[in-house]
Structure I
Amino acid sequence: MTADIAKPKKAGLLARAWTLVRRPSQRWSLGILLVVGFGAGIIFWGGFNTAMELTNTEAFCLSCHEMEQNVFREYRGTIHDANRSGVRATCPDCHVPKPWIHKMKRKLQASNEVLHKILGSIDTREKFEGKRLELAKHVWTAMKETDSRECRNCHNFSAMDLTRQQSRAQIRHAEAESQGKTCIDCHKGVAHQLPKGAYDAEREMNEQWNASHR
């Protein structure tokens, strides 16, 4: 008899649950909506951030042969790639902002790079060299405008012990700090080869910058 009583109770619970799903009350409708929305938000945000992190890796950058064949090979062996401390700065460390807003802006800009990847704008060494100065100027301008934000993830005047630097570096860094200069003003060729015409372009860019910030 106990089993006979349990069956109707179980059936009644299932019936009520099905009715709640088919015709939920206003209170339950709001609750279900909030729970489903919250769960969907977590899944979306987790997937979104996972995708962002996957595109912020050296391996992802090198999936484009234009990068692997050109700028990455120049980067190998530089102070940012191999040094006595073993601390490496890879592509995204220097070229992808950490603050979320600036990161999203950079990702939108990257859509233009994807377009040129499809168009084959720099798919050969000759094409790359032909556009190298233009590409470099875009990067220099961006770093100048952000006060070398990505460089400062690792380097900062306030954290420098000038007494432990070589005399030339001590003088240059002291001058740079007092004159309000930023990293890219002096370190344009630190990780990649300078393109032809770099010095003339640098002088022109500095003149334009100084004229616009008087």
Structure II
Amino acid sequence: MKKMFLLMSLMVFGKNLFAQQRIIAECTISYTITASDTASADTKLILKASTKTIYIKGNESRVDLLSPSFNQTIIYDKITGEATILREFGSNKFITKLDNDKWKEENKKFEGLTIEQSDIHKKIAGYDCKKAFLHLKDGSTYTLFYTPIITPSVKEFEYQFKNLSGLVLEYEAVGANGDKVTYSATKVNLSPVPNTFFTLPTSGYRVL
């Protein structure tokens, strides 16, 4: 009986561990963006009208950041480690291509960060999330909530989160003007993502 109980306990433990490590290869995550109370009224209005959307499909990811003043899309290929950045300022369109080495160089400030876990939980977009802190070498800190239930098949597109065993559904960052900005997921859609979302433009963009 003891052996049977031990075996059943191991099976339950293994089942729970597997559930926490489930890899999602197709999903769309929608985020709202809000500014801290110390931000100016204009900044709050701009961010309220802005959105962030992440698309995951197999080994590719796409991040759309849309705002009244500019739009930015980052398409990342996990196989090659290459990233393409598309920016639009009014009628002006720019494209920047980064190989694997340049992408790592672009994100070098996130190398060597440490992760501090906490016992605080919060429900976001229907998922139970754990609170954690990312401490960067420059002394700055990211405060975030992530769910260990979902692990995206591509993680390096958000370099600061690549070592977390889950999907970040809320995080706080510091903007260029020093104001704190919070990105909060409102929906996680597990439906298939069209291949066309990852097709790179061949014209209409100036190379930077």
Structure III
Amino acid sequence: MTTTSDTAAQTAVEQDAEAAATSRVVDGVTLPAAGTYVLDPTHTRIGFVARHLMVTKVRGSFRQFEGSITISEEPGGSTAEATMQSASIDTGTPDRDAHLVSGDFLEVEKYPTVRFANARVASQKGANFTVVGDLTIKDVTREVTLDVELDGVAKDPWGNEKLAVTASTEIDREDFGMTWNVALETGGVLVSKKVRIEIEAQADRQS
């Protein structure tokens, strides 16, 4: 005969097993279970910030992208990659977007994608990681370093395992052949050379 206490105990065991499958604790930090996690476009933003007239911050993002994070049994062996459709760039201003996809900047007809590949963990301190990878814009590839924070791991009401991360880095757009600018009479330039990349991502475990 099964009692209420037996059922409760069994439920607790099952919940513990589910939690273990979703995450693991390494050096006091809760990390995702090993596997491949695919970016969820409905809960992910791949954005950037540049300055206009040297003072105003202009923000934008890519509306179309795909990518994945592969978590290794040894966290330091984890990798990531992502591909953004250049023509999907969106700053909220159609005229500005049209300029950004032109030959002055992304030249999307010739270079339809922006790609981040070969990402690997360079160091870890708790839930904070230094990730190094290859960023390719307009067929120019440069190594960039991202500051990545593991925001957490969870399982949604439908049993899907998730991880969330926040990442950022700064690049010089001229390193990628985007040199267009206008000098200001008061000094400086119309559009900053430095561009900050900001990523807030949620990914679903596939395997």
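Which of the displayed structures (I, II, III) returns the greatest value of distance in nm of label points 7 Å out along Cα→Cβ at positions 64 and 152 on calculation? Present the calculation step by step, with values, prior to reporting the outcome.
Working: I: 2.7; II: 1.5; III: 3.3.
Structure III gives the largest value of distance in nm of label points 7 Å out along Cα→Cβ at positions 64 and 152 among I, II, III.
Consider the structures I, II, III: one of them gives 1.1 for distance in nm of label points 7 Å out along Cα→Cβ at positions 72 and 88 as calculated from the coordinates. Say which. The correct label is I.
Coordinate-derived values only; no laboratory data. Everything numeric here is computed off the predicted structure, so don't read it as measured data. Cβ atoms are built from the backbone, for glycine too; each structure is taken alone.
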